[in-house]
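> Some structures are shown below for you to check.
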Structure I
Amino acid sequence: MTATGTARPTKPRTGAEVSPGRTLAVVAVVQFMVSLDLSVVNVALPRIGTGLGFGALGLTWVVNAYALAFGGLLLLGGKAADRYGRKRVLMLGLGLFGLASLFGGFAQNPGQLVAARVVQGIGAAALAPAALALLTATFPTGRARVRAFGVWSATNAAGGAFGVLVGGVLTQYAGWRWVVFVNVPMAAGALALAWRGVPADRPAARGGRPDVLGAMLATTGLSLTVFGVVRTDRYAWSSPVTVTTLAVAAVLLAAFLRVERSTTREPLIRLGLFANRSVAGANAYNLLVGAAMSSAFYFMSLYLQRVLGAGPARTGLDFLPFALGVVAGSVLAVKLGYRFTPRTLLIAGAALTATGFAWFGLISPGGAFVTDVLGPSIVASVGFGLCLGPVVSTATAGVAPREAGTAAGLLNSSRQIGASLGLASLGTAAQQRTGGSVAPEALNRGYALGLTLGAALLAAAVLIALTVLRPAGPKPSAAATQGAEPAGQAGPVGR
């Protein structure tokens, strides 16, 4: 033992010296920041549009620019985390995210803000899979895994709850720029926590160089797809402009698949990973849920402010029940995770959320808060909370350690790609339903259609869970599961 008063030599922190609790805290803070950014921006959209001169559909690019960069580069971010180390990539992403937020807050025109959102997406594409891979590696099995994913999903929801409230207050009383600036101190704080709270891991994979070409093909192809869909307000689906844009997008995405099969570099994603039905089913489910949820926040934010005439601060308060309901659903998912398989929770969660969205689809120009907002918010949010932890656990279970970052990146990518494509498609459908009118009655018709289509997407997610994910086998006895993972929660469901 060291004598009292004797100085101990300073040692670098290793994985053995950093407690799992500290790692969980860092991952939770990172997820809180990413979730807060999404909800803050949604509440501020009308003021951003007015302040910088965005058009009706151009405003969707404040969301889509971030989602496309995030979703398109997440696989590359996951691969980088596996190759270069999760802590290193996490800290790089946090620094980039913070700097882009600072630049976006000073934007003077739509192009500058969209560019900042793209860089934010690039930073998020690095930090999100690295953080999730840290979580899956730190809590590989057992009850601790269920609790860890419960904390992760509850923090995700808490970021949304805090974001809609603070975003509304900041937008109304300090200006929309502060909803972008708020990320700067959060990113700095997360960097400080990660420096001390994340072990300096050794890369799990050291193959060839990452497939940057594949990442560029995927991102460009997806961007052109969204661009082609959004532009259908000016060019019909059958017009040469739309057909050509979507055809080029299809060629680029096909080239991406070919490159992944034949590249001499480290593939962005091993296509054989999709042979795991858990991975394939969870990502298809996640894409549909992402498409529905992103569109719902967008439509409800505009409905509250442009149809019901609520200010940003009031809109933030009106969103609060939804965000808190997600927290409640996430906590409930942890408790139910010891009794039911993730597949069961995914089916129940998506069905409940679809019911809430169908109720949202009944909004009216003279709607009341209790019937048009509060009621459907509670139903949809609890259902969504039930989905969050189980879909992550399902999509990352049974994956080899060397592919943990890739699997995490794939899951985040499916959510963001779904969000971007869903908002482009449903936003265009809503815009066409309004006929270009800005009258509250016309806007209400468009938003109601978008929300109803979101319910249809969630119904499709239920079908994915029913048909692609296999039911778990019979549960072992309590004695046999002492110290083991809860049935279906962390195991490789449906492989």
Structure II
Amino acid sequence: MSLRPSQTTQNLPKTAIAAVDVVLDTAYQNISTAQWEDLFSFARKAKLPEFIADMFAGKHINQSEDRPALHSALRNLSKDPVLLDGKDVMPAVSEVWHRIEALCNKWVGVTDVIHIGIGGSDFGPRLAIEALAHVSGIESHGMRMHFLANIDTAELARILNRALPHSTRVIIVSKSFTTLETTMNAKAVAAWLKENGLTNSQISKALYAVTANVPAAKAFGVEKDHIFPFWDWVGGRYSVWSAVGLPIALQYGFKTFEEFLAGAHAMDVHFRNAPLEENLPVIMALALLHQQEKHHIKAYSAIPYADALDWFPKWLQQLDMESNGKSIGKDGKPVKHSSPVVFGSAGSNAQHSYFQLFHQGPEIIPIDFIAVRKPMSDRPEAVAHHRILLSNCLAQAQALAHGKSADNPNDVYPGKRPSNLLLLPELNAFYLGALLALYENRAATLGALWNINSFDQPGVEYGKVLAKPIEKALSSGESNIQASDSIDAVTAARINLLNQ
């Protein structure tokens, strides 16, 4: 594998490579030079370079829905033309940027923002708001940002108990504006505003929407000028770069939002142009594929040694498992590999939770260790604490790689547990954007290598269809529900139990 340090990152280990000043060290993957060569050869046979080119060119790589996957255009700060069926999408994207910036300058006296959305409409902005709150000296408008996703009214009640209705703004995010959880929560929040004395006109001025269904948003009561577009060539889990990311700009300023986009765009440029042997998303994807082939791994973990990134594994779960959790390939045939189970949480907390399984469990679970060079606070003890945090990160990777022998079987560590180290120079909006784009591009790469469409999610829909007759049966209050075509005997018995 040919590794070449970047111009701005010096003294890299021989097993490391850098892009956008993000360092990836694969030393503990236990992949030989010959094996790397085979992996890159496989990627070329799978036409990975052509796939990457097609994705950025706006080709309809989402074959099942006959759409492109152009989320990269949402962060294309170069404004170079991006053609969708011959038409440049960048003027429309730029117009949204201008509208977001204008809105940032308009809001005065807002104490609370309730962002209503679920899945991809929730994870990205929630992660960014949480992560950037830890950046020392960041500009902040000091609003309370509330994320309302769950249909469980416990989340709704907690938010409404804190928010001040007359100085609250509401952002409803749904591409279709028909997502059940989102529309029901939006109705509940609108009712709360009315209960607290706001007129219909005041409520309309408090509501904003990010959607592709403008008529539905207007029918709900959102003013036309408060509706931001959502295009069908953007998947929900890839949408934080659009107006879905409004909370980032509103809380931290449009300049910070631009820096977030800039980091992602820089990673896109690297992914699009770097040779496979020097391409961070490609190398990470091939390393995971190698572990699937060698160890038949069924799970992997992402452990950010940064409390600010505690939401990152949750965001990553949706990205990877909704994109690539499939058993049928683009050719309609069963696939050999698909997404492993993804889990993780912030280190070093995670060490005191499930690292026992990593070290001595029977299954091999690869790990992405994610670390940040600089401390995330200016506390007087920050340097000393951060040194301990980093030493734990490095020590766990070393222990997993080499293991330990002992006479007592309980004290034996098998070792040869693969891991990556991803090192960010610091955690700010730029490098957060670069990190998320790195994993988005890795997910797309894995889909191409596995021959999976990473941009649809048909499996999610079946349960939603079945929920409708079950909800109807629950609302009836009857405790003698019988099995039918849509409700099996087990579910009928459970409905009857609940309706007693």
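> Matching task: 24 is the computed value of relative contact order in percent (Cα under 8 Å, 6 or more apart). Pick the structure from I, II.
Derived from the structure labelled I.
> Out of I, II, choose the structure whose coordinates give helix-only ellipticity at 222 nm (-39500 (n - 2.57) for each DSSP H run of 4 or more, over all residues; to 500) equal to -25000 when calculated.
Numbers: I: -25000; II: -13500.
Attributed to the structure labelled I.
> Comparing distance in nm of label points 7 Å out along Cα→Cβ at positions 40 and 312 across I, II, which structure shows the greatest value?
For this comparison of distance in nm of label points 7 Å out along Cα→Cβ at positions 40 and 312, the top structure is II.
> Additional query: Of the structures labelled I, II, one was used to calculate mean count of other Cβ atoms within 10 Å over residues 216-223, giving 18.0. Name it.
Comparing all candidates, it corresponds to II.
> Looking just at distance in nm of label points 7 Å out along Cα→Cβ at positions 48 and 384, which of the labels I, II belongs to the structure with the highest value?
Once distance in nm of label points 7 Å out along Cα→Cβ at positions 48 and 384 is worked out for each structure, II has the highest.
> Figure out for me which of the structures I, II the number 2.8 belongs to, where distance in nm of label points 7 Å out along Cα→Cβ at positions 408 and 424 was derived from the coordinates.
Derived from the structure labelled I.
> Can you say which of I, II returns 76, 54, 50 when Cα extents along the principal axes in Å is computed?
Only structure I yields this read-out.
> To continue, here is another question. Between structures I, II, where is distance in nm of label points 7 Å out along Cα→Cβ at positions 32 and 328 highest?
II
> Among the shown structures I, II, from which was the value 2.7 of distance in nm of label points 7 Å out along Cα→Cβ at positions 120 and 136 calculated? Walk me through the numbers before you get to the answer.
Details: I: 2.7; II: 3.7.
Source structure: I.
> Tell me which structure, out of I, II, gives 1.51 once Cα Rg over 2.2 N^0.38 Å, for residues 144-279 alone is calculated.
I
Quick note: the coordinates plus some simple rules give every number you see, no bench work behind them. Remember, predicted model here, so these are calculated numbers, not experimental data. Cβ atoms are built from the backbone, for glycine too; each structure is taken alone.
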